[in-house]
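Next come the structures, one after another.
Each value in this text was obtained by applying a stated rule to the coordinates, not by laboratory testing. Please read these numbers as outputs of a predicted model, since none were measured by experiment. Cβ atoms are built from the backbone, for glycine too; each structure is taken alone.
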Structure 1
Amino acid sequence: MSDGGSAEQGRPLLEARGLTKDYVGGDGTPIRVLTGTDLAVAPGEFVAIVGASGSGKSTLLHLLGALDAPTAGDVRLEGVSYRDLDPGAVAALRNRRVGFVFQFHHLLRDFSALENVALPLRIAGATDESAARRARELLGEVGLADRWSHRPGQLSGGEQQRVAVARALAVEPSVVLADEPSGNLDPANAERLHHLLAAVPRQGRRALVVVTHNRALAALADRVLALHDGKLVPPRGDEMMAP
């Protein structure tokens, strides 16, 4: 089992070096969540990150996706350092090269499935026609070709999360980051979503990093790492047990 600094399949596509993140508690006391965390993920690799609630897994994912900035350290995507970019360039990189899937899908409730998937493409400058064509294609890939006109309230939880996966893939990102993506799903829908996510890095040699408590999802990963005391380490035996 490799540690967080390894990228076993070649030159890292996504790399974190020495990530430290501090917050200030309610009493003004600094709280250190991450302590010099390293991670390297190769193209086509699926890495699962496990650990106790409150260990900093979501914080790490936010730093990897440029949703937040570290107190110290750096993240590089395709060799580009976030630290070297101004805020506008960071936002552009995040919007075009990173796809996000969250536990709560955050679909726009007044938009159809197709409109939700097409939205990142429209933001990126695609025409209505090309965005709709790409959205239909992606909805077909996630098994929702016949549900494109439905709004989120007309879809099951599993269907909504598959729309969220399609939306994450819309701009053909280099890396997809997923935070407890099956946390609200029943076992059957969770299993379908797990296999859908596991296929993501094989398509276009993307990197996939998933934070999860679900051992069945972690078992599909190429590597599993655990976040303990602010650092990524090989998981303990109990963290790799089947559900």
Structure 2
Amino acid sequence: MGKSLIQQARGHGSFTYRVRRNAYRYKISYPTLEEIGKAVVIKLINSAAHTAPLAKMKIGNKIFFNPAAQGIYEGQEIEIGSPNMTPGNIIQLKNAPIGANIFNIEIRPGDGGLMIRTSGGTATVIKRGDNRVGLLMANKKEVSLDENCRASVGIIAGQGRKLKPVVKAGKKHHMMKARNKLWPRTSAVKMNAVDHPFGSGRGKRIKSKIAKRNAPAGAKVGHLRPSRTGRKK
């Protein structure tokens, strides 16, 4: 009898494929909409779960974490709600001039920032009108958002992260293990027949596998309710 597929084992949710909780102990967010003023960068943190360094900031008695902007330093004062375009400041989109670089952008006002959060990431303000602001994202797509959404000014630090080669498989192993990502990734047709329905590659005749509509996440593999199967005659 064959083994369960990798995606089935991952969907099962065992500790083999579950990241250690401690890796994600820093949650990226903004203060509430009512909190306006100056925050202080207490510390720059290296987080295993994030590709960019995080800035630990304090405003009043509250502490929050944000991806560190390129060029900020510990002890720097960050303005929240001000139209000042100093890198690291948190502004509303309506105060961002055309051509400004921003990151950690809210989709809805007050959600804490959901877009452009990886190292070296930035979006550009390209147009404004009808209480909306148009942004050019890193993937060259345009997005229109509410002008009251907040974002951070500048470019996220760690821009050259992918330029340095990994070189050794052992280093890659530890990099992926920190976030519990599946590595190395093996093609199904390269496996043995006992490990996967497409295994051994005998003739590369891949069998049609249809998953049930209400199958659990770990069993939803193969064709997901296709309208028809087989060669069209």
Structure 3
Amino acid sequence: MSAIVEARGLWKVYRGGDGKPLEVLRGLDLTVHRGEVIAIVGASGAGKTTLLHLVGAMDRPTNGDVWVDGSRLADLDAAAMAALRNRKLGFVFQFHHLLREFSALENVMMPLWIAGTPDAKARSRAEEVLAEVGLAGRMTHRPAQLSGGEQQRCAVARALVHEPAVILADEPSGNLDHANSERLHELFFGLVREYETGLVLVTHNRQLAARADRILLLEDGRLTPVASPAAIP
């Protein structure tokens, strides 16, 4: 398998309220292969979301480097970074972040519009992916007219519509009840395998982590392998 994400020697240091440095990540390494699912677990405040922001080109490390599909993020200016985020990365968060004034179809078309895809092609592709996530009959509905599970499925469709190299998911089912969580997990993993997209998944859900190819514990600013879900602290 080819590496789609490489992070080497990542440090992220913030200034605390007392002015002293706060080391969140401390020389962290991470490799993600195409088609691989990695679950990252750890205590609240361990730096899991910070790591996703660095890999997702939404923030820059204090030290270290990240490569996404062969591009070294440190070499990119703001415009090139934005283009990479739109072409190579998909994001799914605990809260769907759908644009409430747009329909489900328009929300899913958005990454393609931003990339300059012609309207007819963007519409056709968005309709295709929405059908895959079971929303063929809900495309014209706005987010407020969709259930919580439907909104999150729409967010998954939006993340996959441009066939990204890797999807970054931060507690994607954390806002759903058990039944909808299970439906979302089945859908998510099926689509990730179908598209051979890498997936980095931050979660506190042991059942979800158990389905990953690898489980990594983020603790003291570094990642260590976890042998099984039962071994998660």
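Annotations
- When percent of Cα pairs over 18 Å apart, for residues 68-155 alone is worked out for each of 1, 2, 3, structure 1 gives the greatest result.
- Given 22, 16, 15 for semi-axes √(5λ) of the Cα gyration tensor in Å, for residues 12-107 alone, calculated: source structure among 1, 2, 3: 1
- When distance in nm of label points 7 Å out along Cα→Cβ at positions 28 and 188 is calculated for each of 1, 2, 3, the greatest value falls to 1.
- FRET efficiency 1/(1 + (r/R0)^6) of positions 20 and 116 (r between Cβ atoms, R0 = 30 Å, to 0.05) from the coordinates reads 0.70; which among 1, 2, 3: 2
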